[in-house]
Structures are given as structure tokens and as C-alpha cells.
Structure 1
Amino acid sequence: MTDWLVATRNFIMHKCYVWLLKPMLFQFDPEMIHDLFTSTGQFLGKYAITRKTTGAFFNFRNPALEQNILGINFKNPIGLSAGFDKNAVLMNIMPAVGFGFTEIGSITALPYGGNTKPRLYRLPEAKSLRVNYGLKNLGAEVLHNNLKNKVWSLPVGINIAKTNSSETSDVQKGIADYFFTYKTFQDVGDYFTINISCPNTCEEKPIFAEPENLDLLLGKIFSTPKVKPVFVKISPDLGDVKLDAILEVCLKHKVDGFVCTNLTKINTLNHPGKGGFSGKLDSELSDKVIRQVYKKINTLAQEPFSCKPIIIGVGGIFTAEDAYKKIKAGASLVELITGMIFEGPQAISEINRGLVKLLKKDGYKNISEAIGKE
């Protein structure tokens, strides 16, 4: 498909979504719409004909966007962030929508039905969401049984967290909880993300965002031979001193990268209720963390690293310019959810298409050349 046809297709679909579909969808409960889109995506992913048809509407590919990172082939740098596909039912349809990879979960050792409803809120004036799901998922054993022996056509990250329970607030019990899921999923997926920064749990503050506790957790995680890359997902709300301390712990244990960042708890809108904020309210905070992490790992990550840790940027990506800003700040890959909800599923194709244009404008032949060139 020529660039002109892709541009025309995306323009028409964007206007249909923004002018017609979104105003109708936004009249209904956001969690109900999320569940509707999840079940629709699950259905479309079941059959070759529906996957191919979806791809004709949404997909876009260009060799300038392809990268091999940590031995994993990414067809483009745009991923679906953890928190959308909680129970891992959308991997078959993700490539057709245009994603280059996806993260499932967060998955916890024990199943959890989630916090009390309502727990998802749209904030249209801020192009953001307030999220208070509380790590809803079916649990490690059920999800592993559903996913074992399956093969997908894009990289899949296994995002693991601590079961949302007061019992796992004890450090040693929390470590055992993480480690159970980590061991369970050794044979599923392409990389792990250790989520230490979910703001929607029963704890006032995530206990493994404390460097001394994180040191114990990573010591346990790496007590067995590593079979795939391991990332750590960090908060956008850390001060500089604590962020540096967390990075030093992670580099000590030779983690493969960082997901920057989770939801923010900083409530600039004074929106009532619990939960963390995604979207544009998280954008600048995420960019700041990416810059600091990139600078730190390029200062400290020397041998025995075979390569420097990788950054996955998350927070407030709606356009190609948003994604490119994070890449030039130091991210090799980026993830989104909120931008897709506000702009429509064709936004993935449009972001990828826009990235190719931005690369050509700056004289780069591949997306990897732009990383950290801010």
C-alpha cells in the first residue's frame, strides 16, 4: 500500500473514530467499553480472515522501524502497555492492529478480581485516564495454563507484579509472590517486566520501590539462571535521589532494561478518588525519567554488561512526535494505551508512519540511530 493510500485510510478512519464513534462510546462506562473492545479483539484474532481484514485497515510496515533488541526482533517500536490485555487474550490480533510488541498483565501469583467499581475514569479535558483496577487478573497458574505451548507472531512481554493483598506487604512474602510468577512463566513470552510501581494496590506506597527491598527481590529473581531479558518498571513520581538508588540496584543485578514509567499519583487536576493517572498527565514526568535513566545507564553501565540496558518509554503517547520525543530522549521502544483510547486504533499505524517521516527528515535510516539523540 502506497504512503498516499495509507495516509488517506488513516485520515478517514481517524475522523470516523473521533467524530462518530468516540462521542458515542464516551457516553458509556469506560470499563464496559474496555471489556467490549477486548472481547471484539479476541474474536478478530481467532480467524485468519478476520486478522487479514483487520490488517488491511490498520497495519503499516517499514524496514526503517525494525530493530533486533536483546535478541528479539521488533517489526516496529510501538507496543501495547501492560494494563490493557490483563488476561492475555489479544496477542493474535495485535500485529494486525499495527503493534510491534505487547505486554500482558500485570500477572500476579494469585487471582484478584480488582478493586471496587467504578475503577476507570476518563478525563477528556486532560487527555488522560484515572485507573484504579488494582492488578485485576486470573492469576499465574490459570494464565500459564492458557498460554503454554502457544506461538505468537510478535514479541510478548510478561509483566509480573505482587498479588494485591495485605499478606504480601511483608517483604519476604512479597518476594515469594513475585518469584512464584517468575518461575511459572519461564517458558512463556519473550521478556519479563518486574512491575514494582503499581500505584493501585492496598499499600500506601509500593514496598519494592524502596532500594533495599528491591535489592532483595532482584537477588531472588536472579538466583536462578536467566532464560530471557528482565526489565524493571518504575514510577514517574520518584525523586532524583531515590531514582538513582533504584538504578544502581538494578545495574548491580544486571537487569536488561527499564520501563519508564508507570502511572503517576500526582493529581494536578484534583480529581477525587484513588488511582493513578495515565496519558498526558504522565507525559512530561515520563520524559524526565527517561532522560535521567538514559544518562545514568550510559554513565554506570560498563562491563560486565555485554550491552547497555534498554529503555521502554511509556506515558502520554498520542502522536508520532510524542513517540519520537521519547526515543530521542533515550527509549529504544515505546508503549501506549491511553493514546489509542482517545485517538482510535488507527493511531498505531499513524504513529509508525509518522516516525518514518521524522527519521527521513533527520537523515536516519533506522529508528535505532535516533535513540538518545535529543
Structure 2
Amino acid sequence: MLRVYTPIAHNIYKAHSFIEFLVYEVWCKADKTPIEHKLKLNHVLNSLYKNTTLKKFKPEITEIYAVCQKLTNKEKKDFENTFKNNNRIEELCNGIVKPIPLSFLNKNLTKKIVPFFKGLYIGFLSWKVVYENAGEKKSYYDKLNLENKFIECPCCGYGDLKTIYSKGRSAFDHYLPQKHYPLSSTNFNNLVPICTTCNSDEKGEVDVLKIGKPIYYPFAKKHPKIEVKVEIDKKALQKFITPTGKLTNKISKSEIKIDFNIKDDQIESWNRIFNIKARYFGKIADNRISWLDDVRQFYRDPQININTYESAFDKVIQIDSNKHLGFLKSPYLKSLKLNSYLIKAMDEVSGNSIIN
């Protein structure tokens, strides 16, 4: 994550507490008592159980209760511990605790709970009695983004996020994917708005904890300031400025190298999961001409008293550093500025070179 969200106070977190009650107080305490007697202790679950329009909820939780009635006390405790452990999202991300695989549980139980939990995010959170007591996903999404002032994706730093002025909202990403961690499907510590590219195109259903290295927690209280470092190979300079105007070849990743000011497991995991370096390279390669042309145009502007290209680089870097893609544009231009050959060549042609 290039940046992380500051958590907000919202009733949406109550939604997961209803599921916690179902697991801890109903299923893990299954005995000869009828399930409806246990559900009476939670008015939301009791209302859902009695709602005849919900075709699947009552039979599913009843079937799971019947399975749990046959479990040993140890098997029930294993279920409770697995649910609790696999919802410790921050600690799982930081590598403090390890996920417990569902294969550790009773096989008959696993067959029932996996499809149930996977269906909760779409069904459960949209049921009237749930959002009346816990709030709607859209209201939480709008408040979260407004208070964090995020317009671009905090994961990659440039992907579009829908705002309060958009129709609908961007999808919540199950940071620990439902495919591998269905027990946390309604846990909003595990639900984070990121752009479609980060969510679907790159991460998808990859088990982000599989390699065993820490990953960034998207709601961390402390997060390092990540800065992109760009190194332009000297051999590539001819592909940016050529007095003859000859068209140039495609830029390769060895000619524009991407790195970060931090080197640790979380940076490596972020890059691996979301393909960050390759995507940053692509953005720079796509914009390399226009960004360098911004410097050239600034140098040529008669209303601006700029006498050297070096000064023009400094001015564009200063002005654009906080704009969209500025976190990539600035280190790119800084790297170019460090190449005395390029500055000298641009000064020699007095802005008349053709940039390809």
C-alpha cells in the first residue's frame, strides 16, 4: 500500500458482530437446545431466521447447527479458535499470527460453512434488518473516503476511486481473499476500497499470506512514507532527445529502473501481489515524452524567466510533485536531471530538439 486508510467510526462493524454471535454463541455451543432458542438472544439473527423471504438463511444455519451438535468439544473449540484467529486481520498481515487452514476443521463442518460464509458478503449485508442495525456499505464507503480524502487508489497511488459524486461506489476488496479466508467475509477490517486494477486485474484471488512474509495492513495506525526511486540508464537518453528527430525504439525495464526508499518484506509483498514496479514502469514509459516536454515548454515560456534547463527541471518538479502521478513524475524528472549529458544536450539545442 502506497498509503493506508485511517479507520473511521461507523456502525458497519456491527454486521460482523452478528456473525460472531452466530459462531460463538450458537454453533460452537450447539447442544440439545433447539437453535431458535439460542437465536432469540440476538434480535437481528432471530429476525433473519423468521424471515420467510430469505430462502437459504434458515436452512443453512440450521444444517450447520445440526453438524455442530455432533462435534466433540475439541472440534467446537477448534472451530471457535479458527474463526477468531482468521479474523485477526492486522496481526495476520503483520505476520504476528499465522492463518489456520480450514482443512484443520471437521470435514462435514467445512463443507457446510465455506459456501455459507462466501455468500454472506453479497446477501447478509444487503438484508434490511442488517443494514438498519449496522448501516449500509455505501454510507460507510462515502464517509471513509471523505475523511481520508482519497480520490486515487491508496494501494497503487493513481487508480481511480469512485467518490461521493459518483454513481455507486468502487468495490470493496477482500484483502484476505474470500476463496482462502471465507470466515472474514463480513469483517470490515478486511474490506478495503481499492481500484479495479489492484483488486481484480492484479491481486484477484491470490492467497496474499501464502509465502509467509508480512504484508501491509490497509488500516494500519502507522505506515512508512514510501517514495519511488527512478534510475534512467545512460544508454536510454538517446531515446528521449535526438537532434536528428529520428524515431526511437521501445523503452525497456532495464532502461527505466524502479525502486523504493524502503527495502523490507512488506515492500516486496506489496510489489509481488500488485505488480507495482512493472505498473510504475509502464506509467513512466507511457508519460516519459509528455513529462519531459513539460520541462521543454516551461523553458520556452517567454513569461517565465528560466535561463537553463536545469532550472526548468527544478520548477516542474516543484509544481507537479503533488499532482496526479506526481509521485512518479518527480523522481523520473529528478533522475533525468542528474544526467549531465542530457542537460548539456538540451541546452545546446536551445529547446529545438525533437523529443520522441
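Of the structures labelled 1, 2, which one yields 120 when volume of the Cα convex hull per residue in Å³, for residues 164-307 alone is computed from its coordinates? Each step should come with its number before you reach the end.
Working: 1: 120; 2: 211.
For volume of the Cα convex hull per residue in Å³, for residues 164-307 alone, the value 120 is produced by structure 1.
From 1, 2, which structure was Rg and Dmax of the Cα atoms in Å = 19.3, 57 calculated on?
Derived from the structure labelled 1.
None of the figures in this text is laboratory data; all of them are computed from the coordinates on show. For clarity, every value in this text was computed on a predicted model and none was experimentally measured.
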